[in-house]
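Participant: Structures follow.
Read-outs: derived from the displayed coordinates by stated rules, not from any lab. What you see is a predicted model, and the numbers here were worked out from it, not measured in a lab.
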Structure 1
Amino acid sequence: MASGDAEMAVFGEAAPYLRKSEKERIAAQNKPFDAKTSVFVAHPKESFVKGTVQSKEGGKVTVKSEAGEVSKKQVKDDQIFPMNPPKYDKIEDMAMMTHLHEPAVLYNLKERYAAWMIYTYSGLFCVTVNPYKWLPVYNPEVVLAYRGKKRQEAPPHIFSISDNAYQFMLTDRENQSILITGESGAGKTVNTKRVIQYFATIAASGEKKKEEQSGKMQGTLEDQIISANPLLEAFGNAKTVRNDNSSRFGKFIRIHFGATGKLASADIETYLLEKSRVTFQLKAERSYHIFYQVTSNKKPELIGRRLWKKIIDAIDILGFTADEKTAIYKLTGAVMHYGNLKFKQKPREEQAEPDCTEVADKAAYLMGLNSADMLKALCYPRVKVGNEYVTKGQTAQQVHNAVGALAKAVYERMFLWMVVRINQQLDTKQPRQYFIGVLDIAGFEIFDFNSFEQLCINFTNEKLQQFFNHHMFVLEQEEYKKEGIEWTFIDFGMDLAACIELIEKPMGIFSILEEECMFPKATDTSFKNKLYDQHLGKSSNFQKPKPTKGKVEAHFSLVHYAGTVDYNITGWLEKNKDPLNETVIGLYQKSSLKTLALLFANYGGADAGWSYVFTYVHLDKRNHERQKQKSKTCFTYFQFCRG
């Protein structure tokens, strides 16, 4: 066995998925190659293909393609790119290539992907390609094999990034950050779980398993950190057209360590939960996993409130009380029943009345409310006019809208409350010296129909990408200076400024939306007209969409860093306001179900539908803390690429 293969033996069955054998590497180096004629050439369908230069004349190059094309073709000089020698075939760090350009990067990723090597370095970054199948690259022996190894001593892997962050934290005595970003379906959440798994394994607290006490079972700290994922995924993940387990919220997880590197505690921040999915999903998509788990019949003793065993175990390990568990089941069921509430219009009146009371009785029972009071509050809410309260009639459509808004509000507040309870459980009060932060953000999305949710998600990604580009490429360019390379500094973060300002600055899209929400007679049309008056022809990032046969109508297009997205603005005013029936909220606050009363105890009278500001306040706060602590950053970059 060659020495290189012997070194890989410690990775067990994962070895061939991490690095090709010595025999393959030698064979690649001996392939015939002509550096003068071997090129990549632009291709309309494949992006780039391999080719051989036949001749050059007057700025035109005749290339014979290897894509099976019979005829040779002439292309311009700027459409061909020199190929790297075979010794760089399936190279682990693309920064080491002789020729570093787009086709070389794509070809290397494609070749490694074809051999099921999904992780590849590119300088400071680690790129992963979603394999859409299970690979044995996360086995226990793989965790041990990466333990204590420098990046260049082992094949590219998320475990290597994790271990290096851990070692830097201990040696430099500075906090670390791992950033996981990419398109929707890139595999961000899976890699986040692997990072957490790695830290929970190598830095286990050493505490013994806690026995069942006072009616609740609790696991070790590492058990609890790992158990937070299935619970949050059940309530925060859903199937989309691109991803069966798509995170519909972002999260920032801090893993805290003691002075010796042992796990001390953890906490989670979440933001931008796509609560509108509770009441609406695109064709071929689903709502949150928990609703389907409830009806899976996996726990028949919970009549009408059945959950998967994994979620039950997670709730137990995380220390939720018996009353809290019951409240979670009940409120989930109540939200589901809300979708079946029906109202009809009274004859010759603009007033709604219940179509039947059976569903309302079930929902009210689960929420600890009086059914008649709940229906009355929905159909005849009391509103404040001046210093007095008056009863206001509601049409069937208005009641339907109110029910949807309430369902989303209950679900969102329950989700955020669960995060608070998880954080309370993970806060062990043990001495903590450092932390490693892991940011797993919702992925950039382009669907056939893109609404308010996609704009918020894509804007979040735009902001994060700007920060990432600026921060990481500044570090990269500092390395060039240290090595004495002549280089003109470039602020890569500025590439995204125009689109970001178009969305968030005064008289930007969000600003105009807020303004329109203040006018009672504002409509989708008036909103669209203001957008066009303000930005069409004035900003190159704001465009009029081209009508496409068979495609859903779009009202405007935005040129994002990751592509041009067509947006449909139907219902944006309502989504941004999403007003809640305060009479029903008053009933919630007096509910016999203590958890429901707790969820709305601090209700102030105007819950915004999508508080996009919430995201950036936290991102800016974290950035400020990093600068204040001068914490060294160890970012990981995960880019999505379909095979």
Structure 2
Amino acid sequence: MPVATLDSSRIAALTELGQQLRVDAVRAAAAAGSGHPTSAMSAADLMAVLLANHLHYDFAASRNPGNDHLIFSKGHASPLLYAMYVAAGAISDDELLSFREAGSRLEGHPTPQLPWVDVATGSLGQGLPIGVGLALTGRDLDRLGYRVWVLCGDGELAEGSMWEAFEHAGHEELGALTAIVDVNRLGQTGPTRHGWDTAAYARRIAAFGWHTIEIDGHDIGQIDRALAEAETTGAPTAILARTRKGKGVAAVEDAEGAHGKPLPDEADAIAELGGQRSLRIEVAAPSVIAQPRLPEVGRLVLPTYPEGEAVATRTGFGEALTALGGARSDVVVLDGDVGDSTRAGYFRDAHPERFFECYIAEQQLVAAAVGMQVQGWIPYVCTFAAFLSRAADFLRMAAVSGAHLCVVGSHAGVSIGRDGPSQMGLGDVAFFRALWRSTVLCPCDANQAAWLTAAMADRGGISYLRTTRGETPVLYPEGEHFPIGGSKILRSSPGDELTLVAAGVTVPEAITAADRLAEDGIAARVIDLYSVKPVDVATLQQAAADTGCLLTVEDHWPQGGIGDAVAEAVGHSTAVPRLGRLGVLALPGSGSPAEQLQHAGIDAAAIADAARGMLES
């Protein structure tokens, strides 16, 4: 289908809008005394044409399911985004000039504090992978025709996550996704890897199955035709737009050393750009009339396991997740090609229409989930605990976005056995505890794992469930509840001399140690600290008051895990106890699970010995 050509008056109007966006970006950065106006100026024409001619968005109803999505992957160009909001009538000129002020919604990099911002950006290389998740959501879950537009910088194409996104979008043939790449040649410290060689980028991106278009990013007609072409192709489209950083102001245009600074002379720059304007744009309404989706919620019947049986917590998770998917239509699962091991494959077999295979690309795995939760879906993200470290920055930024993610890391700790340290999650608890508004759960048996799997769905924020490979004894009866923020006391008496605090695979070891200590006449309390964040402060402080001595034991490095959580909980109590910690100190090798626990010094014998030593010293 031929693409219509703009007439001269329309080109003139869009040119004026582009200049207004540049002027407002300059003004915002000048008012703040900081920011990235030159990065905004290079993309101003691109965004002017998108806003006026191609974006379908109801700014008065940001939660309209039919709205297009615009993600500024190059989040440092935020003055441009905020200038667009002024042009659309969404914010006032006065608010524009509050850019970067304390308490302003217009932060240095966009966040969902603004209702029109889906996700926080600014850590480069993340916007396009999240856009892939949104495009998957529109096609396969929402089944709506909204488009996903992502403004990218050429510098961030050095990030590996961008190429995970190009690969995944091409494989999935996500025709509703368009990457608009602002090829302005300059990064922070100098030229980018390929400069203005848009053909070099086009060859690489096209190899992943994308439709590519190379244009002059300051030619209004070329921009409009490229955006219209992107709307008609069945493949994802990358528009590679050659631009000039700081366009329109001679002092900074295509100049090195001007990145991340207000322009030297605001008044002269505005005059050179033709002065301040006050154009307002009537942005087109969504192309799809849609009502908010209401999830179907039925009765949840969780799997249960008889006390005394040996069942892996990953099995309890997988079977509970499958049941949850049957009871709730808004639950989706994303896998990193380990579904058979994590047991997420149970969900895949039962609910294939809500299962997404992201392959061995953990950054894209988490990013896709972030995109899906934007539209109200509840994603469970599943891979080995060790491999989640690949996506650490995506999880950090997901927390900044206020994203609701249920993350499950299996094969945690040395107890996985013979695979060795490359497969062992040993710092995962520390990482997830450090995330803002996070929840960290470490179940010790299958009934507990099943209950906590379901509880995560309504938790909000980022929840992390740590599961283990090997079978552990079922300690809790059917119907037991495990509220987040709680714990369970498994051994207790009025004469307790110390408290053993464990979670996950170390709980049965602590119970065995307590039984051995009892044979020596030593009464030990045992606490199953299944909720590591939030932690059960009251129970821990009571144990500190009652026994005066706490020994933590965990299948994790000592730093940042259960030991630190307990120390923080009792550090300000009226009765500060003696604290001992057992964790993995030496680098593991291969061996059986029992050998690994022994080598790490966290098995029952080591726990009993450490307890005796604390009481004797």
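Participant: Taking -0.66, -1.06, -1.13, -1.41 as the value of log10 I(q)/I(0) by the Debye sum over Cα atoms at q = 0.14, 0.20, 0.21, 0.25 Å⁻¹, for residues 488-591 alone derived from one of the structures shown (1, 2), identify that structure.
Facilitator: Matching structure: 1.
Participant: Here's something else I'd like to know. Supply the structure label, taken from 1, 2, corresponding to helix-only ellipticity at 222 nm (-39500 (n - 2.57) for each DSSP H run of 4 or more, over all residues; to 500) with the calculated value -12500.
Facilitator: Corresponding structure: 1.
Participant: Could you tell me which structure in 1, 2 was used to calculate relative contact order in percent (Cα under 8 Å, 6 or more apart) as 12?
Facilitator: 2
Participant: Moving on. Given 48, 33, 22 as the derived value for semi-axes √(5λ) of the Cα gyration tensor in Å, which of the supplied structures 1, 2 does it correspond to?
Facilitator: It must be structure 1, since only it matches.
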